[in-house]
Structure I
Amino acid sequence: MVRSILPLALVFGLAGFTAAEDKKPDPPKPTPEGTPLEITITGKAKYALDTGKLSAEEYKKQVEDATKPKGRVPFPAAPTVDLAIEIKNTSDKPVKVWFKGDPVVITLDLKGKGAVNADRLGPMTLEFRIPEAVEIAAGKTHSIPVKSLVSGIRGITHYSYWTELGDYELVATVQTGMNPAPKGAKEGMDGFGMVKVVSPAFKVTVEEKK
């Protein structure tokens with residue numbers, strides 16, 4: 001009798017373990033909590049390591065030298081990508097969301113063995129770029145294209161690089177305004193409340209250039 005029960009228990013236990021492993025993690029919580037927005041990164045997930053005319057070792061050194069504090073080497077061009085940030089309205093009513101302008105800051109952070117992220121602060125024009133809003137219907141999304149791994153304020157202050165072959169994860173953080181303002185949101189302009197939404201990690205594979 002014992003011999004017939006043990007295999008069944010083992011089978012059910014393994015099935016439960018597999019189901020738990022396959023379950024997708026919950027998306028990161030927005031700020032303030034309860035904000036009815038979610039963001040995801042979509043698009044091409046495989047890229048070639050483009051080092052220009054440098055060897056892989058030379059390219060990695062150039063990136064590291066440029067991005068270290070008080071680095072004197074110019075920042076290399078960041079990798080080009082074919083991605084989009086999808087902003088989803090998870091509520092049952094339409095909402096308005098800023099998608100461009102100075103109050104909107106989209107930051108990309110790359111994670112992985114060869115990942116380098118660095119801020120590059122430089123001169124900017126002093127005019128205030130007024131935010132523009134798009135209305136997103138209940139359950140629908142608005143797409144913002146991403147063509148390179150340069151992000152941050154005005155899309156020019158934060159650089160991300162992959163410096164070697166392998167697997168990486170890319171996470172996007174969007175600071176923007178929403179109307180109606182969620183409870184607890186810092187007051188913005190024209191009835192908008194300031195919110196921050198973080199994406200789940202998007203997996204990227206960097207391969208040898210052919």
Structure II
Amino acid sequence: MSFDIKWYSKALANLMGGESAGESFAIDYLSDTIKIALLDNGHSPALDTHELFSDVEGDEISGTGYTAGGATLGTKTLTVTPADSWGDAWAVATAYAVGDVIRPSSGNGHLYKCIVAGTSDASTEPTWPTVSGQVVTDNDITWAEVGRAITQLDAADPAWSSSTITAQYCVGYKSTGTSSTSPLLFLGDFGADKSSENGPFQITLDALGLLVAFVSP
């Protein structure tokens with residue numbers, strides 16, 4: 001299943017080493033153990049105040065095939081791609097969805113994000129702006145300039161291969177082995193209860209990754 005990800009307010013600070021030098025909540029995404037745990041529909045998200053797994057573990061699910069604390073994320077990657085090396089170039093008469101990111105067919109050192117969905121012009125590429133946040137119309141699409149490079153955190157799609165469980169939320173966190181010292185990263189909302197019955201409970205991460213950040217002009 002796919003889902004929307006929202007990051008906890010303090011997660012980005014912790015990814016950068018914490019709010020003070022040597023802080024114990026600092027996260028090294030590639031070398032630390034990052035887990036994803038499932039929460040029930042009684043959970044009340046608090047992105048601005050929750051910081052540790054101990055803040056949410058009371059709502060963690062239980063069930064056949066699920067181990068307390070969740071599953072470890074595998075194949076973690078952190079990549080930084082300059083705009084002109086980004087794989088998806090603008091194309092004529094192509095349907096784009098909100099959130100799609102492209103570069104001009106002839107790279108200009110900038111990336112553009114679709115903020116109004118539609119189909120690109122059948123013949124003429126727009127004149128791309130190079131000012132941060134500036135928008136341009138492309139047939140019925142609106143593109144916004146978002147930066148000179150894209151940074152992505154990603155991982156393999158987690159799954160509980162043989163399980164009987166029900167969950168509405170998931171949380172990603174750095175596992176220290178102690179919930180009160182394990183900082184949260186992100187919250188995923190499935191929108192409603194999702195269940196497995198003697199089968200796989202599969203989570204599909206966004207195609208762009210768990211976190212996408214742009215280097216602005």
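Values in this text are rule-based calculations from the coordinates and carry no lab data. A quick note: this is a predicted structure, and the numbers were derived from the prediction, not measured. Cβ atoms are built from the backbone, for glycine too; each structure is taken alone.
The value -5000 for helix-only ellipticity at 222 nm (-39500 (n - 2.57) for each DSSP H run of 4 or more, over all residues; to 500) was derived from one model only; which of I, II is it? Don't skip to the answer; put the middle values down first.
Details: I: -5000; II: -500.
This figure was derived from I.
Check the numbers for distance in nm of label points 7 Å out along Cα→Cβ at positions 44 and 140 across I, II and tell me which is largest. Kindly include the intermediate steps, with their values, before the conclusion.
On the way: I: 2.9; II: 4.3.
If we compare distance in nm of label points 7 Å out along Cα→Cβ at positions 44 and 140 over I, II, the biggest value is for II.
Given a value of 2.6 for distance in nm of label points 7 Å out along Cα→Cβ at positions 148 and 196, calculated from one of I, II, which structure does it belong to? Before the final figure, lay out each step's value.
On the way: I: 2.6; II: 4.4.
Answer for the origin of the read-out: I.
Using the calculated result 2.6 for distance in nm of label points 7 Å out along Cα→Cβ at positions 28 and 188, pick out the matching structure from I, II. Let's see the in-between values first.
Numbers: I: 1.8; II: 2.6.
Checking each candidate, the match is II.
Out of I, II, choose the structure whose coordinates give Rg/Rh (Cα atoms, Kirkwood Rh) equal to 1.10 when calculated. Can you show the working numbers first?
On the way: I: 1.10; II: 1.03.
The read-out comes from structure I.
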